[in-house]
Structure 1
Amino acid sequence: MAVDLDHSFSTDKPIDESFAAITDLERVVPAVEGGRVLETTGDDSVKAEILVKMGAMSLTFNGTVEVAEKDEADHRALLKVRSREKRGQGYANADVEFKLNDGGGDIHTHAQITGKAASMGEGVMVGVLDAMIKDFTTKLGSI
């Protein structure tokens, strides 16, 4: 199942500080609810884990997060998430594009999900992802 979501956020931070925060995976991954960095694997990549709660069910995904594109002049970054369900056959992959402007920015998320998470149905998945991203955007000003 593929899902595309768009969100905006605002912050009081200067644009360069916001850009530094979203491209610092040690700071940005834990800002996602249930997310944590397991190991730094390069300047712009980490191994990470995320615990996703979907109603009564919880799923753990392990994988990588990398800053695949970084344009400091345009304040645009693309983060790629590639993960597998810890106890199952499914995966959750996402391309997350940030476009910053003075006072905030926009986030476009293209996610591909299979396995147990996808079996919950598109409505449930969109709701869970939307809530996760909205929670993340509220934390962006403090990372």
Structure 2
Amino acid sequence: MFQHLLVPLDGGELSERAATVSLELARKLGAAVTGFIAEPAPPLPNMATNMALYNRDAEAHKLESEAHAQAVLNRFAERAAAAGVPFKAHFTTVDAVDDAIIAAAQEHGCDLIVMVTHGRGAFGELLFGSHTKTVISRSKLPVLVLH
């Protein structure tokens, strides 16, 4: 069946659900898990941007993103070890989170993506978008969606 699960996380409450369910599924299947965080890159500067401030803010964003990702992935790794599930962690900063999730699944040889959805509805998707919906529509792999 499935041998390697990709689990994209953002560190929120729903991510905890994805971690719990994916580890239980992986344990039952004898599969490995790759925890994945794709942080959005800082916005690009424009003509009115003070480059010194932009560079300082971009560096702060990078450090905060890395620290956040490391903390979330370390917690996931500890839970995987306790469950006896082989685990790898991967973090990246990107412009397009959806594309990064699909690329990570291919890069790490995953055969299932396990994601959560906020279930915001049509209006919420219009305002905030839906990474899950985009991954489902673009991925060639099966996607298990948790709500």
Structure 3
Amino acid sequence: MKKEIKYLLIALLVIVLFLIRGYESQLFYDPLTVYFQNNYLYQTMPELDVWRLVVNILFRYILNSLVTLGIVFLAFNKKIYIKFTGFFLMSAFIILIVLFVFLLKTEFNSGYLFPFYVRRFLIHPLFLMLLFPAFYYQKLYKKKQL
């Protein structure tokens, strides 16, 4: 594939990530968005349908993960990177969603900062920003070794 087309497709996938973020309130059920935007330290937790929230977080995570896999594929075109990214994203989701549901059930008694960041890792493509530089550095390191 030509480099220009690759870069264009990567740019389109990044735009898709922005669109997911931009239309989050229309696409996903998440009353915690408004809760964490306001003065949440002095408010009670909103009424939550935990099952519906988990399903919507899963849907959003899958969308972000598919775009992440697409970007990694286009940028590096290595099967091992795709497999690692997929396994990493799946493992991270399982760990984080269990932790998040536990924190929801305890109504954030241990504090608000930790659940805020666990939720952030679930709903935003932060793992892309962690994995992409790592893969790029590994690619440069392997080139240097040859």
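Which one of 1, 2, 3 has Cα Rg over 2.2 N^0.38 Å, as calculated from the coordinates, equal to 1.00? Label of the originating structure: 1.
Please state which of the structures 1, 2, 3 yields -26000 when helix-only ellipticity at 222 nm (-39500 (n - 2.57) for each DSSP H run of 4 or more, over all residues; to 500) is computed from it. Matching structure: 3.
Bear in mind that the values in this text are calculations on the coordinates, not laboratory data. If you're wondering where the values come from, they're calculated on a predicted model, not measured in any experiment.
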